[in-house]
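Listed next: structures, encoded as structure tokens.
None of the figures in this text is laboratory data; all of them are computed from the coordinates on show. On a predicted model such as this, the values are computed, not experimentally measured, just so you know. Cβ atoms are built from the backbone, for glycine too; each structure is taken alone.
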Structure I
Amino acid sequence: MTTRQAAAAAPPDGRTLRRDRNRDAVVTALLGLYREGNLGASADEIAERAGISARSLFRYFDDTEALIRTAIARQQQHLAPLYALDVPAHEPLAERVDRFVAARVRLLEGMGEVGRVARAVAVRQPLVLAELARIRGVLRRQLATTFAAELDALPPGERRSALAAADVVTSWESFDLMRNDQGLRRDDAAAAMAAGLVRLLGDGTGR
């Protein structure tokens with residue numbers, strides 16, 4: 001075994017474990033504050049929640065941007081199971097819409113206030129911007145796959161327009177607007193999303 005291999009195989013020392021534990025606590029604290037609606041938490045608030053001193057906060061992160069980027073990445077790990085979508089292609093449009101919307105709303109609710117922060121910092125964080133673009137691509141492909149029959153029945157120009165509009169209707173931004181600007185309850189926002197999809201995609205009979 002080489003010296004490098006031996007070092008890699010050695011258990012972490014107490015200082016490393018403490019550093020990792022404190023770093024994890026800082027990220028958890030920031031995400032907790034975001035979920036409570038505190039999108040501009042100070043270093044003192046984050047440190048107090050994490051159980052460390054504000055002075056030591058940036059021993060674990062180069063700066064605030066690095067901390068936010070790490071927190072967003074952690075959030076994506078937590079959300080990974082919510083991206084799963086099981087909507088059989090043979091089901092009638094109305095049933096597929098209901099199943100799709102239920103799954104999408106669970107995901108968008110999971111994104112919550114962290115989604116707002118991610119969009120706010122994306123303009124100055126290329127990695128966050130790229131991650132948002134990747135997520136939007138995944139969600140758009142889910143939409144296109146789930147409603148391929150209805151989209152394929154449209155002329156190419158209409159197909160592109162319908163997919164683009166459906167993508168907007170089912171987006172985090174749209175859901176956030178309905179919930180926080182228009183004041184709709186969760187179920188009402190979900191119903192509006194479903195109604196929008198049905199209008200865009202037709203009644204399942206090929207128009």
Structure II
Amino acid sequence: MNYALEARGFTLTYPGMEKPVFPPLNFAIEPGETVALRGESGAGKSSLLLCACGLIPGSVEAETTGEILLFGRPPEKLTRADVVENVGMVFQNPETQLFCGTAELETAFGLENLCVHRDEMRLRVREALEMVGLWERRGDAPAVLSGGQKQLLALAAVLALGPKLLLLDEALSQLDGQGCARMMEVLGELKKTGQTMVIVDHDDARRGFADREIWL
């Protein structure tokens with residue numbers, strides 16, 4: 001069986017550090033699971049997610065030992081197209097993920113880079129924006145959206161790519177109560193569909209959402 005995400009004695013050390021960010025990790029996440037990644041600040045949760053999507057060591061210099069596998073394969077050895085079809089990541093600050101002039105263009109951006117057929121692109125963009133409740137705002141610039149809506153738009157842009165594994169790196173931490181409630185509603189709908197998710201979250205009130213926890 002190929003797990004959605006698996007670590008086998010995996011460690012990570014940044015340049016200039018004497019010790020790894022975390023001790024050797026061993027875990028396996030099955031397709032369809034919702035897993036909360038928890039631990040103190042600086043425990044390496046964000047670093048682990050960056051490894052899972054191939055940004056470490058692909059774009060960020062670091063030394064790794066052991067293995068981390070994305071559906072049975074090392075992320076850094078996958079093509080960019082393979083990576084985005086297998087894993088999508090939503091960051092803490094949506095401003096780092098929004099570049100285009102309208103919500104619709106933003107959601108289509110990744111699909112255009114994958115050369116998805118235009119008819120298929122329109123369908124996937126609409127489905128993603130409707131999922132997060134932003135279809136009626138499709139012509140609006142991201143800059144005029146609220147913080148919660150920006151985060152939902154970042155999520156829609158990732159969902160349009162159809163990733164098998166969704167990573168959320170403290171994606172709820174900067175949202176107000178209303179934005180957080182809406183985000184959790186969308187994540188709940190995704191969970192019902194069997195979407196595999198790994199969520200970094202410090203809020204104890206949301207601990208019951210995940211099927212289980214992995215502590216760093």
Structure III
Amino acid sequence: MTKKKIGVVLAGCGVKDGSEIHEATLTLYFLDRQGAEAVCMAPDKDQLDVVNHVTGTTTAEKRNVLMEAARIARGNIVDVKSVKAGDLDAIIIPGGFGSAKNLCTFAVDGPNCRVDEGVAKLLQEMQRQKKPIGALCIAPAVVARLFGKDLSPEITIGTDAGTASAMEVMGAKHKKAQVNEVVVDSKNKILTTPCYMLAQSIKEVGEGAEKLVAKILEMA
């Protein structure tokens with residue numbers, strides 16, 4: 001039986017300026033445990049910023065998103081621009097501020113954000129081919145910006161009213177959800193779960209991530 005290939009879009013390495021490592025690692029773990037092949041990818045460009053994760057302060061360093069994401073993928077990673085929707089059965093975007101800084105500019109521009117060109121092209125191809133798209137934590141901002149006006153997808157970022165309002169300004173329909181819940185927009189094949197928007201522990205992140213991965217594989 002051929003393994004399903006699930007794209008995992010990474011945004012660097014670290015919650016404050018890249019992909020949230022727990023969310024990314026748990027996604028990869030549950031995909032492997034459920035018999036799927038993960039295809040890790042990231043944009044090949046400079047990060048918006050580099051944050052000292054000990055102090056929380058921004059540094060003067062420059063780091064590359066793809067090179068940093070490769071740390072999570074153990075080097076097995078490609079430039080998102082090189083991936084075609086036909087190569088994948090579904091795609092998942094872990095959260096972390098990098099998804100709002102490097103995959104799109106939501107962290108800076110809010111509802112007026114722009115999505116990275118390579119990420120946008122791949123996700124739009126996936127949607128046209130009716131392949132499932134999953135997003136964790138704050139990553140639904142990418143989905144809302146790309147598909148909000150045309151598809152009005154139902155998504156969740158948890159319960160934060162301000163962030164939920166921004167998603168709705170972009171055209172998405174926000175649904176409140178608890179940390180262990182997955183909001184499934186069956187019509188558009190878009191799945192979202194709050195993870196560290198609400199989670200107080202890695203165990204709670206795992207509950208939502210495991211359910212989302214299972215549902216993605218079911219729909220793929």
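A few remarks follow.
- Structure with the greatest value (metric mean count of other Cβ atoms within 10 Å over residues 154-161, set I, II, III): II
- Here Rg/Rh (Cα atoms, Kirkwood Rh) is compared for structures I, II, III. The highest value is that of I.
- Comparing distance in nm of label points 7 Å out along Cα→Cβ at positions 66 and 82 across structures I, II, III, the highest figure is found for I.
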